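Following are the structures in question.
Derivation of every value follows stated rules applied to the coordinates shown; laboratory data play no part. On a predicted model such as this, the values are computed, not experimentally measured, just so you know. Cβ atoms are built from the backbone, for glycine too; each structure is taken alone.
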Structure I
Amino acid sequence: MPELRACGPAGKPPRAALRGLYAVTPDETDTTRLLALAERVLAGRPALLQYRNKTADAALRRVQARALQRLCRAAAVPFIVNDDLALALEIDADGAHLGRDDGPPAAARKALGAQRILGLTCYSDWSRATEGAEVGADYIAFGAMFPSTTKPNAPPAPFAMITRARRELGLPVAAIGGITLANAAQVLAAGADLLAVVSDVFGADDPAARAAAYRALF
């Protein structure tokens with residue numbers, strides 16, 4: 001896998017380099033524990049690390065995001081903020097990952113500029129995927145691919161949607177939802193470039209080894 005470098009003066013990684021494990025943080029209010037876990041995951045060299053915390057208030061999210069950003073910069077792994085474009089811009093994160101309720105993708109692309117990464121959750125919505133391609137998203141994500149404890153109510157997304165997106169849209173495709181080492185090969189066979197994983201990495205006995213095992217799949 002091509003070596004990735006964090007965004008900044010050198011710019012974001014090319015789309016072709018957006019391939020590998022996409023580590024996504026769990027809902028963790030203990031910042032010390034979160035950072036310790038993230039440091040171990042980063043030792044396994046994920047392609048991206050996303051900060052996602054649905055239980056923290058705005059002040060805690062800001063503290064955690066800044067601290068995680070420092071870890072990612074030191075590890076030269078791009079740092080993405082989930083569902084909060086304003087926070088991503090405030091801390092000069094490497095990019096933002098947005099869902100359907102997080103504002104128009106075109107406005108997000110404009111706000112982030114050319115040097116930051118924009119990712120969009122498309123669920124199983126093909127029209128949102130095509131919109132992402134039209135506005136210049138750097139990757140699109142489909143899911144849930146499997147039953148997920150992180151998003152238990154997420155509707156399933158067919159593997160065929162990943163294959164179609166790779167064929168028709170020319171964007172890296174992330175797969176999310178219930179992905180483990182045991183089922184990852186199925187998603188990769190469908191054409192996924194990025195495997196977005198929460199529990200199977202951050203909840204592993206050895207997060208660094210688990211992240212490295214995912215990296216080896218690519």
Structure II
Amino acid sequence: MKLYYAPGACSLATHILLREAGLPVELEKVDIRNKSTEHGEDWLSLNPKGYVPALRMDDGDILTENLVLHGYIADLKPETKLAPAHGTKARLRQDELAVYVSTEIHKTYGAMFNPAITDEARKGAVDRLNMRYKLIEQLLSDGRTYLTGEQFSTVDAYLFTVTNWANMLKIDLSAFPKLLAYQQRVGSRPAVQASLVAEGLVKAA
């Protein structure tokens with residue numbers, strides 16, 4: 001398989017999950033602005049949507065969209081327990097959380113990467129993030145290690161990735177101490193560290 005990614009983008013979650021699952025993968029960095037990959041492939045011919053992640057599967061087909069890729073990886077290696085079995089209430093609850101992260105947190109951060117955003121619009125986006133993170137803080141208030149309990153799952157890779165953008169965008173999350181502690185826990189996992197190093201986001205220890 002080959003993962004098309006941009007360093008630190010939402011594709012980082014897929015990268016983390018591939019490593020958590022122990023699946024061999026080739027990495028291909030994408031220059032979103034210039035619409036090309038590091039080896040000169042035409043990005044839009046590979047993925048007309050124009051954004052990452054994209055995964056070239058072993059049969060050559062290209063698969064896109066965060067939640068689809070996350071579920072695909074979990075289903076390839078069910079023994080890693082990155083997602084509960086289909087048809088269970090646990091899977092429904094994890095999918096529910098994943099959609100929440102996608103539509104309510106990821107998309108809110110996305111608006112703030114627009115250099116033309118006004119101060120008023122940015123403040124509104126930060127206010128919405130704070131509202132959304134209140135639910136996450138509440139979930140973590142019972143002492144659970146990860147979002148769904150004690151088992152690291154696909155939704156943890158996703159929330160970690162998008163919440164990591166707060167540092168880049170200078171968003172203060174100090175009102176959410178359990179979330180910050182969670183970020184540290186997830187960030188210390190070997191697969192997460194290896195992914196961050198591979199994407200050039202941190203230096204190797």
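Could you figure out which one of I, II the value -14500 for helix-only ellipticity at 222 nm (-39500 (n - 2.57) for each DSSP H run of 4 or more, over all residues; to 500) was computed from?
Working: I: -11500; II: -14500.
Only structure II yields this read-out.
Consider the structures I, II: one of them gives 1.00 for FRET efficiency 1/(1 + (r/R0)^6) of positions 74 and 162 (r between Cβ atoms, R0 = 35 Å, to 0.05) as calculated from the coordinates. Say which. Don't jump to the answer; show the numbers that get you there.
Values: I: 0.60; II: 1.00.
This value belongs to structure II.
The value 47, 46, 21 for Cα extents along the principal axes in Å, for residues 26-145 alone was derived from one model only; which of I, II is it? Display every interim value, and only then the final one.
Numbers: I: 40, 30, 29; II: 47, 46, 21.
Computing Cα extents along the principal axes in Å, for residues 26-145 alone on every structure in I, II gives 47, 46, 21 only for II.
A value of 44, 44, 37 was derived for Cα extents along the principal axes in Å; which structure in I, II was it taken from? Numbers along the way, then the final one.
Values: I: 42, 39, 35; II: 44, 44, 37.
Only structure II yields this read-out.
For mean count of other Cβ atoms within 10 Å over residues 58-65, the calculated result is 11.0, so let me know which of I, II that is.
Working: I: 15.2; II: 11.0.
Source structure: II.
Of the structures I, II, report the one carrying the highest value of distance in nm of label points 7 Å out along Cα→Cβ at positions 138 and 186.
Going through I, II one by one, distance in nm of label points 7 Å out along Cα→Cβ at positions 138 and 186 peaks for structure I.
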